[in-house]
Every structure is written in structure tokens, then in C-alpha cells.
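Student: Some structures are shown below for you to check.
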Structure 1
Amino acid sequence: MLLQLKTICSILLFAALFIPINNVFAQEFETPRPSPNATVNQTVGVTHVSIDYSSPGVKGRKIWGVLVPYNEIWRTGANEVTSITFDDPLKINGNDLPAGTYGIHTIPGENEWEIIFSKDTEVDAGSQFDEKKEALRIKVTPQEVPFTERMTFTFTNTTDTYSEVNLIWEKLKISFGLEVNTEDLTLSKARALSWVPTFQAANYCLTNNVALEEGLNWIEASVLIKEVYWNTRIKAQLLAKLGKKSEAIATMQRAVELGGEMENDPFDYDRMKGLLAEWGAQ
């Protein structure tokens, strides 16, 4: 019996020691990549731009024309193709490009580079490049710069409407410009704002009889964005609760007018007309 008890204790002790070790090895194990992942972000006006890339090192090698051959498609880095994402349409060196994510493929040359923006974002070798997915191709002139060990992307000369994107590696830099129509984008986004959220906030105040002055501010904002039956009737009722009878009557008359223009009468249309009568509307 004692021998059996010792055996059971030994098994339990082994299990207690083994399980934590096993859990450690079950966790994800990661080793450093020779070309680590990197991301750089920039907001230009109201447009968000990000570049995801791998950052290879020079490591004493000759880069241009040897490690990276001239006149061949390059995925512009190591590992997966470098990609650029922007959430609004923009111009690249004066050329229109819709919002989205694009692989930045390049064809390096001694005196001129081609930069290709492609919907091909899953490739990990230039030989896999699909010309049918090409969205834009531009030509740029490389510039000599001080030595940089790891390939890096930067944004410089950024304004509300422009930013310069730079690829820098070894003693070379290539650049292209991003241009956004910030004024049009800002106004179009403002015009797309919905009247609904502020209407909902005001309706909450009215229904629960709380923060009526704040509710009136919310509904005035909603009506300013878009005047419809639904928010106008809420405004009228808030005005009435705040003791602004003449304003409430005029506003509810406008709500009834808007409701009458709808294809079908709103579900509470008769009730709103009834409120008008209660308020002594002429």
C-alpha cells in the first residue's frame, strides 16, 4: 500500500512539473527575421497613409545591380511585397489612384527607376508579379544620399495636401509625391454626416425627460444636417417642454408639413397633429 502511494505521488509530481513546461513550449515561438517587419504611417490632411515593408540590411553586400539586379521586377524589400494603403483617392506624381491597398513593385535602373502600384499584394518574389493587376506605373530618378544600413521608408515635406514618400537604402533614395484634395475630402465627409446620431441623443432626452436643454442642442444639430419629419417633431416637443410655446407650435407645424410630403403618413402623424391642437395652434 505504501509503495502504491509513493508511486501515485511520483506521478502527480511529474505531471505538476511537466505541465508548466509543456505550456511554455505550446506558446508561439518567434525568432528574429533577418529583414524585420516595419510600418510607417502619415496623415495628410484627413487622409491616412501607411506603408508596410520588410527592412533588409546591407550587411557589407553590394546592393544595386548585384543583390538587387537592374532592369528586373523587385518586390521592394525582403519577404512579402511592400504595400501602401490609403483611405481616400489621391494623386501620385500627378496621377490619379483610387483608395485601397497596393503592392509597391519596382524596376531599379542605374539612372531611372520604375515604380509600379499593383493590386498584387500577396507575392513574395518578383517573378510572381502579374501585370494584369497593375494600377499605375511611374518613373523616378534615384538620388545619392548618406549611407543607411537598413532599407527604410519615410514621409517628408508633409503639408495639409502633400507628402513625399522616400525609399532609402545603402546610398540611394527614390521618392514620389502624394497629393490629396483635402478641402473637397473634408467637405464631402462633412456633407455625408448623418442626422440620426444627434436625433437619437435628443430623443433619449425627450423620452426620459432629462437634460432637455442639451437635448434641444442635439436636435438643432440634427435638423441643421438634414431637416426631416422625425427630428423636427422631436424639436417641437422639446421646445414645448421648455415652455417655448410659440416656437413649439411653429416647429410642429413644419413637422406636420414634412410628414404630409412623405409617401405614407408616419405612424405617429395623427398624434403630432393632436399635440398641435392641444397647444392651441390656429
Structure 2
Amino acid sequence: MLRRARQRRRAVSTPTTQPHPTPLPLSVAIVCKDNERTIGRTLDSIHGLAAEIVAIDSGSTDRTIDLLESRSARVIRHDWLGHVRTKQLALDACAQPWVLCLDSDESLLPPLRDALTAALRSPEAADPTSRLNGFILNRKTFYRGAPLNHAWQPEPRLRLVRRGCARWGGLDPHDKLELTSGRSAPLPGDLRHDSFESFAEHLRKQWSHASTMARSLHASGVRGSRASLLVSPTGAFFKQLLLKRGFLDGLPGWLAAASAASAALTKHAVLLELSSAPSAQADPTPRQGGPS
């Protein structure tokens, strides 16, 4: 009898289930197209964190949409409008008081997730009259599963904003989220960026992005020059290798510096070509595609 009484006391005092944490008052906005390789990591990193996930998909033919819907994301199918306009569409579709804007190849590392959780549970974040309307995250590129701790570092990005207090700007493809009111603060931790599997793939992306940037610059009135074509690629190479100390990342640091130089060379070559072409032949319109 004594044994049965002890067993009953243990049964009463020990809960049979663990309580689930309440999601934050947070929407996550994602733009995507054919990102099956990386979006699973993105979704894993925000699992249970946000009250809402909104994804703008621009024509995926792989399992991207299936993965999103398996995590209860709201998928909006829409033609690609360029980086700035498509990301603004995703931001506008969000309903929670705070919005985390992520690319489909970005994910929160655990220290950043913890810092974000603490920040949004703070009294200042909960106060809609507060002037703290955004948080800056540091993005760190990973190559073959390892971080580049020097090349492209630091890379601060405003990504967590109070809804209604920020808009996407910049020139395609270099979009920039900007506050329209209030101030921002940095969050500790890193945003993992799995942009490419090989530098050959990265160079192809850089060529595309650099060409789009040249057309955006030309459309805004910027003109190319031979001096920029000569100086900018060399400057980009030594900035990453020496000033950023990319050589401490080993071979990936050297490849990152070469990639930066290649992007600068492409951008200024295309801009110079557009600037020297007759106006009837110059096509300043950024090419259509998708987030990559």
C-alpha cells in the first residue's frame, strides 16, 4: 500500500506533457523560387518562433512550395517584380506587429535566435509608441558548411522591423531595408547565409547580379568610366583579402576576394558599355528572374 501511495504522488507531481512556447508576435517574410536546397534550413531555424510565415514564390518547380506548406506557411504566388518590389510585396502581406525579412538561403543561428526572442519579449518591443523600430543582424556567409569569419565581414543588415515602420529601397539587385521612423539596435549572433555550394556557382550569380546592378545604375543616371573599370576590381580584391583579412579564411578567403573583383569588373564593364551605346540601343531595364 505504501508503494502504491508513493506511485500516486509521483504521478500527480510529474507533468505528462511539456508546455509549448507561445509564438512571438512576429511574421517572417520570405521571397523564393526553386530554393529546395536551402529553404529547409531557413524553416528549421524559425520553427515555433513566429506566429506567421509569409512566402512570395515566383514560380518554383521543385519542392520549395511543398516544404513551405508543410510548415503552415502562407504561400503567395506572384510574378517576379525585381528584388526591391517583390520583397516589399512580402513585407506588406505580413500581419504581425514585428516582421523578420529573410532570404530563402538565410537561417538564424541559435545565439541569434535567442537574442531575437529576448528582444521581442522586452517591454520596449511590446510598446507600440517606442522609438525602437528595428534590429540589425550580422549576416555571415558559409562555404561547405564552414563560416567565412573575415571575408565580407561584418555584414550588418536591417532585417527585423516593426510593421509599418520600414520599406525596401536600394537598386536591384542590391535591395536595402530602411526604417521610415524611429531607431534601430544591433542583435548579437549571426544570420547564416548559404548562398552557394561552389565558387563557380557564385561567380555565375555574381555576373548576373553585377549586370543587373549596372543596368539599375544606368537607369538612375550613373555612367561608366575607363578609370572605374581599371581601379574598382583591384580595389575590391584587396579590400576583401587585406582590409577584411580574408586571407585568414584560407583558400575560401582568396576565392571570395577574386569573386568580389569579378563582380566589380562585370558591373563596370556593363555600365561602360551601356554608357557608350546609342540611347536607342541601351536597355536599362533589369532582367527578370527570381531571388538567387
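Here, each number is a calculation from the coordinates, and none is a lab measurement. In this text, all values refer to a predicted model and were calculated from it rather than measured experimentally. Cβ atoms are built from the backbone, for glycine too; each structure is taken alone.
Student: Given a value of 0.05 for FRET efficiency 1/(1 + (r/R0)^6) of positions 64 and 232 (r between Cβ atoms, R0 = 41 Å, to 0.05), calculated from one of 1, 2, which structure does it belong to?
Tutor: Of the structures listed, the value fits 1.
Student: Something else about it: Suppose distance in nm of label points 7 Å out along Cα→Cβ at positions 56 and 88 works out to 0.9; of 1, 2, which structure was it derived from?
Tutor: Matching structure: 2.
Student: Identify which of structures 1, 2 gives the largest calculated value of distance in nm of label points 7 Å out along Cα→Cβ at positions 128 and 248.
Tutor: 1
Student: OK, next. Suppose you compute mean count of other Cβ atoms within 10 Å over residues 184-191 for every structure in 1, 2: which one lands on 11.8?
Tutor: The value was obtained from structure 1.
Student: Can you say which of 1, 2 returns -0.72, -0.80, -1.24 when log10 I(q)/I(0) by the Debye sum over Cα atoms at q = 0.10, 0.12, 0.17 Å⁻¹ is computed? Intermediate values should be presented prior to the final figure.
Tutor: Working: 1: -0.72, -0.80, -1.24; 2: -0.61, -0.85, -1.45.
Traced to structure 1.
Student: So, one more: I have 18 for relative contact order in percent (Cα under 8 Å, 6 or more apart), calculated from one of the structures 1, 2. Which structure is it?
Tutor: Derived from 2, not from the others.
Student: The value 6.4 for distance in nm of label points 7 Å out along Cα→Cβ at positions 120 and 216 was derived from one model only; which of 1, 2 is it?
Tutor: Working: 1: 6.4; 2: 2.7.
Derived from the structure labelled 1.
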